[in-house]
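Each value in this text was obtained by applying a stated rule to the coordinates, not by laboratory testing. Just so we're clear, the structure is a prediction, and the values are computed from it rather than from any experiment. Cβ atoms are built from the backbone, for glycine too; each structure is taken alone.
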Structure P
Amino acid sequence: MDHPVPANDRVAKTLLLAAPRGFCAGVDRAILIVEKSLKRYGSPVYVRHEIVHNRHVVNRLKGLGAVFVDELDECPDDRPVVFSAHGVPKSVTAAVKARGMTYLDATCPLVSKVHIEAAKHHANGHHILLIGHAGHPEVVGTMGQLPGGAMTLIETEEDARNYRPDNPENLALVTQTTLSVDDTAQMISILRERFPNIALPHKEDICYATTNRQMAVKVIAERCDLFLIIGSKTSSNSRRLVEVASKSGASAAVLISCADNLDWGMIDAAETIGLSAGASAPEYLTDGVIAALKSRYDLGVKEVVVTREDVMFQLPRILRA
């Protein structure tokens, strides 16, 4: 463990703290669903996939009695199962109902909105293009809302340029909620230019929290010699924040899971450091990074706020009592 540097020997550093950062309303709701399910039903409560992409959150819930599994066949029929915030294919919900299991759906309401949009487009006879990352649980869940072949995944600008539809006049578009705002806008621009009649979302699919966190990083990135993003390697929105910091002018940007991962050589070389956290990273991890920096440097902290968030999502009815 690193020992604190005596106050008189500390080098001055500036920390620009991005806001908003960390937990969003969908993550808050998902974690609360697991906690309240444990109180209502007792332990164990099973959770299909990581409730959110952060091992600190997952490990804390494990300590409370949650059991995380990859697939439903690892769950007994007589215990509740919670679906993760990323959403699940319809086949999973059907399997749970067929087994008579109690289930609680922690899918973020903004992901559910994309599911509803996709279903409406399909009902209107459109072939749907989904901008997203292959294999991400949210993409698997969204594509699993419709029959096979009803949706095509677009991952890159090259995909957008090369896609050849059977009917160019009969297309619709949805996106994963945790993408790079700028990269997605470029792909949408390409698709709109190629297919002017493509049906677009009534409201942007990329969620407010992803957009706000990326904007907060953009505002300060150019002033930073090093930008630290707290989040998991499996977290799409956290990895996008690293990319945004780099593209927006930070000399270097790195993803860390917590203060234990700080590269002191990189930090020693930086005068101004940016700090943000992905939407599934709890605020105590940010506090830990700041405390670690303060133990070694004469740290001046300035929070840069681009907007305030007051979004809240209701819990499932069964947990509201």
Structure Q
Amino acid sequence: MSKSLFMDAVVRDNDSGQTVFGTGTSIACQELMEQVGVWFPDAHLEAEKMVALAAAGHTVLGFDVVMPLFSVCHEAAALGCNVNWGGPDAMPESGKPIYGDADDIKIPDDLPDRPGCKVPLEAISILKKRLGDDAAVCGKVFGSWTLAYHLFGVENFLIGTIDDPDGTHRILEKLMPVTLRFARAQIDAGADCLLLADHATRDLCSPDAYRDFLAEMHGELARQIEVPLILHICGDTADRIGMIAQTGLACFHWDTKLGASEKARELAGDELSLMGGISNYKLLKDDPETIAADAVAAVKADIDIIGPECAIPLTTPLANLKAIAKIGRNPATASP
């Protein structure tokens, strides 16, 4: 039941009247890791441990979806970046850039078989077999914009968007096959849908840059990837959510820096499915009653899937995470 509810909600076709819960980004916090008995960095590097932590999104938090890629570094590692995989109190980070211009880009033939990709592919396959219809399995891929940060360095890449826009287009186009190959490998492994994360946040990507470099590419990914695609962009996206709604993407996972749930729905229009509504800052600093109240508000604002706005802070209280789905399925009787 959870799987079908989630998949209907992703494409904004949930006519059941029931609230759907979940996220396409990391649900891993230290208290959840302690409860499951699985810690970073093992959950990034060992498939069975990745499965155990991801499954807790459904079994512990009550979400209708699981997503096993807790890091932003899997493709970067497979492409040759030196990744520090972090630990219980630190998320992974990529090392020094490895490319200087578009001509340096070499995509290895064995990309899906390299550990950075192979481990999450194994985890997706295991989750699919174990969960069946109990919960949807969401994969995760990164778009060319984010991959370029890892491979070229954030500053160098962003300078190029101004000084050499043609070169930037070449970089984005040459990296697009990475996204597509990893996406298709995850679908083959059993992913029901995919989160497309592209860190085109407002402070790093102007609305003009989104229009000129990314809107068409995101639309092309939506057309070429055979399962529903959920776009995630951090930060205030009020200036581009209208463009996102025109790409053909199924769903947008939005950040509350955009504003309240009512504003997100108004700006998105009636066709684009929306995921989120729960502030990471509040998850970290507030109490379960506040989180539950925000979840109720998101339901009433017609947010399709209620959950955290982004990968949660590692020190997030587990009680706050559990409060999201505790409001229950029926929005008519939902209360904090």
Structure R
Amino acid sequence: MILSDWKAIPEAARGATVALGNFDGVHLGHRAVLRAAHAARPGLKLVALTFEPHPREHFRPDDPPFRLTLAEAKARALMAAGADFVLALPFDAALAAMPAEAFVSEVLHGALDARHLSCGADFAFGHRRGGDVAFLAARAEALGMGLSVVPPVTDAGGPLSSSRIRRVLQDGYPERAARKLGRPWEICGTVSHGDKRGRTIGFPTANIPLGRHLEPARGVYAIRATLAGGQVVPGVANIGLRPTVGGTESRVEAHLFDYQGDLYGQEVSVALLHFLRPEKRFAGLPELVAQIGADAAEARRLLLG
């Protein structure tokens, strides 16, 4: 269940254990925070408390889009990782100005009546990030709340972080991102009308705007699409500007293998599995069509054997 108003918490979500974080991507480190919350008080409900929009989007609205997971996808991933409730606090000027003390006493203790908290070692909160883990530990103890501080989950490259995952995606390594996330990275969005050129050249595509998602390396990917009804279809997708046909806005164009249905207006999740090649400009449509055919054949080989 997704909640957004901390002043109207349902009784079923009060008295829970609460995992705290931005949770962009819901990667393996984030899941460790949820596991720690549950392990501390396994008999209690688990609330994942996060912020929407991401605080960086509030403070730096002109930054290029960087999100790994938008609100609904993040909530789904948090619930799949064990959360009974997701409290997505609207991060606005009022919340940004809330002192750390008020956040602990009014939101965590008062509204949620949290019995136990968990967070990563670098968690910071409150006005000008005035509250750190040491502050949270002191205030939680004073108010009778337990606290689990979870050390970073690490791999050969160091501590896992959303920033590291963004970098490997921008460098064209979706498999590396998947290892850090514990699942393939997905772009989720509503299929929109494109220029309908794909159907005329034998490769109809579902066009999905990137929106506030991070733009990964531009190019062609072997993908797996999950449709609104749960059907999973392999395919091939181009992400980028489509320079051969004069595109000006980066987007996902996904060709789903052997699929005939109408996807316009449907929510579709496109999981990037393998990077096939960078985006390039071709001399004309015949050369482009030949390359799309080769890309599709390579994606089929990788996905279907």
Re mean projected area of the Cα convex hull in nm²: value 14.6 computed from one entry in P, Q, R; matching entry is structure Q
Winner on mean count of other Cβ atoms within 10 Å over residues 117-124 once structures P, Q, R are ranked, highest first: Q
Have a look at P, Q, R and say which one yields 3.1 for distance in nm of label points 7 Å out along Cα→Cβ at positions 37 and 133, as calculated. Q
A value of 22 was computed for relative contact order in percent (Cα under 8 Å, 6 or more apart); which of P, Q, R is the source structure? Q
If FRET efficiency 1/(1 + (r/R0)^6) of positions 29 and 77 (r between Cβ atoms, R0 = 25 Å, to 0.05) is computed and equals 0.65, the structure in P, Q, R: Q
To test your reading of the models, identify which of P, Q, R gives 38, 23, 20 for Cα extents along the principal axes in Å, for residues 165-228 alone when calculated. R
